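There are structures below to look over.
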Structure 1
């Protein structure tokens, strides 16, 4: 390592939680390059299948490549098998891809969440291919300690949908207040067996005003 060289700074906050009928995925929209805010509208939640979403933290190029690859793999699975890939299978495939590239790794930390025949599923996947099933809550990125503080305090099993969305918004907002790598707006996705719904900043401000003002 060159003496005095600085490691590039990366930051983000992504949150996932399981509620009574599905999964909520939430992120903020800031992308950074060191101390520079490179983008205020960075996409960090990708739809990789009809009822599966993936959040991204880490290198933007690596994250986008993984999102493209997983979207193609899920689509091919559907065509070949005549059914959608399960959330667990998608997470395992993603973990295998990352593990096979560990010597030239994708610098990412990912959440995979959705609903399949077995119900809601939420998994975290690290850059080396480690995969963990999360039964309740999970947060990734530089703002995750702040987000976890809110999630651990307020989460309860079997939460109704609107309460779960409000909690996810509150957790990401808390991180945005204290983490310089997290900021700008919010992107929230709600996944149930019936729909994949994206909720933007405007709707969040109106419907979840109290949580959005944290």
Structure 2
């Protein structure tokens, strides 16, 4: 079956595109809502707290079409084009599930110094998880290094972070948790915010904007 274009996905009933331009550091989640649960929530909250820009696509419940990242192209969305033009560097939030990797957060993407930087902060806030920033340990299809992947489009590229269900609050571990955001997800967001706040390029951009 032929996959839809990104523009066709955005035009589908129930799909919502979100974009908030703030700092030169960006956070994305374009498989959010009913596709990769909680990824848009995590990206949005981390961006808001850090004063970063945010781009997200929220799919309705039951959505099953998973568009590969290389098909998510700025030329098919004015909002995405504006976002990648505005930011210098980005963290893209994805969700995945794979046997044997239930506690592994995978940090791919082309900006490897940023991946190591983010990994260091996440190891502090999520000590019970395996934070993987060695590309050789990440399955090839989850590395996010293709040049047409949106995470690599901004001028300084970015980091693609793949989150297992447990850290997104989507595993049986949280069956009796009644609040919308579980403690591990809050710790994840804390780590992302700390990483964004401490990233040198972002600090320099904020100083320039304030003068």
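Coordinate-derived values only; no laboratory data. Given the structure is predicted, the values throughout are model-derived calculations rather than measurements. Cβ atoms are built from the backbone, for glycine too; each structure is taken alone.
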Report summary line: Highest-scoring structure on distance in nm of label points 7 Å out along Cα→Cβ at positions 104 and 136 (candidates 1, 2) is 1
Query raised in the report: Between structures 1, 2, where is relative contact order in percent (Cα under 8 Å, 6 or more apart) highest?
Result: 1
Query raised in the report: Just checking, which of 1, 2 has the largest value of distance in nm of label points 7 Å out along Cα→Cβ at positions 96 and 192?
Result: 1
**Report entry** If FRET efficiency 1/(1 + (r/R0)^6) of positions 40 and 128 (r between Cβ atoms, R0 = 25 Å, to 0.05) is computed and equals 0.55, the structure in 1, 2
**Finding:** 2
Query raised in the report: For which of the structures 1, 2 does the calculation of distance in nm of label points 7 Å out along Cα→Cβ at positions 112 and 176 return 4.6?
Result: 2
Query - Top of 1, 2 by mean count of other Cβ atoms within 10 Å over residues 88-95, largest first - result: 2
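I have 0.65 for FRET efficiency 1/(1 + (r/R0)^6) of positions 32 and 120 (r between Cβ atoms, R0 = 35 Å, to 0.05), calculated from one of the structures 1, 2. Which structure is it?
The read-out was computed on structure 1.
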